[in-house]
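Undergrad: Take a look at the structures listed below.
What follows draws every value from the coordinates through simple rules; no lab data is involved. The structure presented is a predicted model; accordingly, all values stated were derived computationally and were not measured. Cβ atoms are built from the backbone, for glycine too; each structure is taken alone.
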Structure 1
């Protein structure tokens, strides 16, 4: 009997995306992730049912309550959490602002939050805003500008007895580095601090486990992996009850969520998670088991493809790639000498290649590496549907640009 090989059939995966029928190589990554057909159909199906907000006894309201529960289960499966510990909303920034408001209820003047230059703006600003209003101090973990990594050793000095929250950017869409979240979390917990992890682009390429990460909260944004404008916070068991103890608010998932919920999009969120779980056609088991298999295989495939991309980019004259070649996430930010990102993007678009050159939402990282002085960078993200031909299409267009 032969051994069955479980893998990602890229041709099959590409067939799941209706917009991939065009000639344009879609290499924008998570900045403009394509929606698979299953997500589109799920959203259309919900809209046709004229959804209402949950909480009433009407049929449409009860259907919405079911959609909320399904979405909580999907978010929980992403990080091996529990559905009762999931909080849903329209965006990470609104959810994190709500979390920061509640968590900071008992902060005192001189308390501290530890943030990093790798943090996305949406994950950073809620904590900085609350720190200012509460008289807390923001302490910064710096990025290694040569590698794009976030060195763990610095946290031993950054985290102290007054530290209340430590943020960790797990999947930055430019550096491709994955911090040692567990080591940082262990240091934080030893000093009684809360650890908030922004998953970023990581769900596309890595299986995530809330307990293994050591996180108290993991923030997930569905648009990063082809879902609709829905976000979720998955909290460790017992955290919501602890937050209730320090706040006047009734902090349970339903009350933590700021209405109205995006009920018309929740089935699309669930479909996006199901799509991730089924990237490996022969993956087996429940959704969580299939997610682990599919994410690992998608990560292996895209990282292999990234080596070709990185080698090609670094061989081009005038092209500078942010960070080290060896990275865990197949994403890149690059600049072209003498040209703005907009000029590069326009040239590539004329050659049927799409990269991201718009607002990146990672201002601190771009400032740290000096890319803000030239208007930012061009961003590329390889997806499970990316083909080797598309990578070659990008490299050939850039050769014409710099040649």
Structure 2
């Protein structure tokens, strides 16, 4: 019987393990950390999980946190520019789920083991795992795997971070519209986001600065918020006042601060696509998914959703395989997974550049017509459809026509 080893306990590795478990395919999960250690870590990311990911969680029987404290129902988008700013509010239908991964990952880990799953905690080498399994799937993007899965230069236009990040969990921010997200696009400078979130310490707000390297938003990424919390908060408030004044007005200065020491992630992310598979010394193959394969900038909030999609798609390919899980299988599987992932990569990379004229025009149409605004935001559920809209002027025009011609705003939620 086919035996699968999965290295990594992020969303990709855990959802793949749970799905293979459902399909009665023997699987061992290798995790560097216990569930308790995952829960106690510093924050590393702040993922929004869109409707298709939530539907997959329902299929796995692990979809929790269904209250509005863990949901985003609408977005407020502001595009700043020399000639003024464009603003529009839009409904996100269905709402996204926003849960601290220090709650989410231990929950999935616990469900896998509670159902009888085989989990091994501690370091494991690829060659060691290969001796035990017919296929090793690597869902762990740590540095030890980078030589095994080198960057694919043809699919990786960047060699360094395109944004320098400072994102944390805060209290003391007021919401004009409950369960809504704010995003300020500052061409040439970066982005400022505020997202209501269910943190491990309760409801909070994520405040995120995505700075173009060398630009004015970069300072919070280099300040020590633990050593000088007052100085850090002064700089955050100064930047909000200068670049997102409508958001600064909603900050209660007396209450504003990180929800606890250490509740901050700082650094840079280099968008990269790595080689999707590798042959190991004994002839066994390793497939890369999740951060071991693709790292996108978090701006379009697609990382966790791509990881979930890929996990389910790979589980289906493994279940349907009628031959060995060898190099031929891995090459074919990687190509099939890329058919979907390439849209996510292209869209995520495009958002790192100033918006071209047809996208600026689409923002203007959205500001004037709520049907277009709602449809645009709800397309974040479907990166394939979204990239078709944004990749060229014709796609944007067809999208606007579809929104206004049938009166439904094209807001049907798309497929997995």
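Undergrad: Volume of the Cα convex hull per residue in Å³ computed as 149: which structure among 1, 2?
TA: Structure of origin is 1.
Undergrad: Let me ask something else. Can you tell which of 1, 2 yields 2.9 when distance in nm of label points 7 Å out along Cα→Cβ at positions 82 and 194 is derived from it?
TA: 2
Undergrad: Out of 1, 2, choose the structure whose coordinates give mean count of other Cβ atoms within 10 Å over residues 274-281 equal to 17.6 when calculated.
TA: 2
Undergrad: Computing FRET efficiency 1/(1 + (r/R0)^6) of positions 226 and 354 (r between Cβ atoms, R0 = 41 Å, to 0.05) for each of 1, 2, which one ends up highest?
TA: Looking at the calculated values, the largest one is 1.
Undergrad: If distance in nm of label points 7 Å out along Cα→Cβ at positions 154 and 186 is calculated from each of 1, 2, which structure is the one that comes out at 2.1?
TA: Label of the originating structure: 1.
Undergrad: Comparing relative contact order in percent (Cα under 8 Å, 6 or more apart) across 1, 2, which structure shows the greatest value?
TA: Structure 1 gives the largest value of relative contact order in percent (Cα under 8 Å, 6 or more apart) among 1, 2.
Undergrad: Determine which structure produced the value 15.3 for Kirkwood radius over Cα pairs in Å, for residues 66-169 alone, calculated from the coordinates; the candidates are 1, 2.
TA: Only structure 1 yields this read-out.
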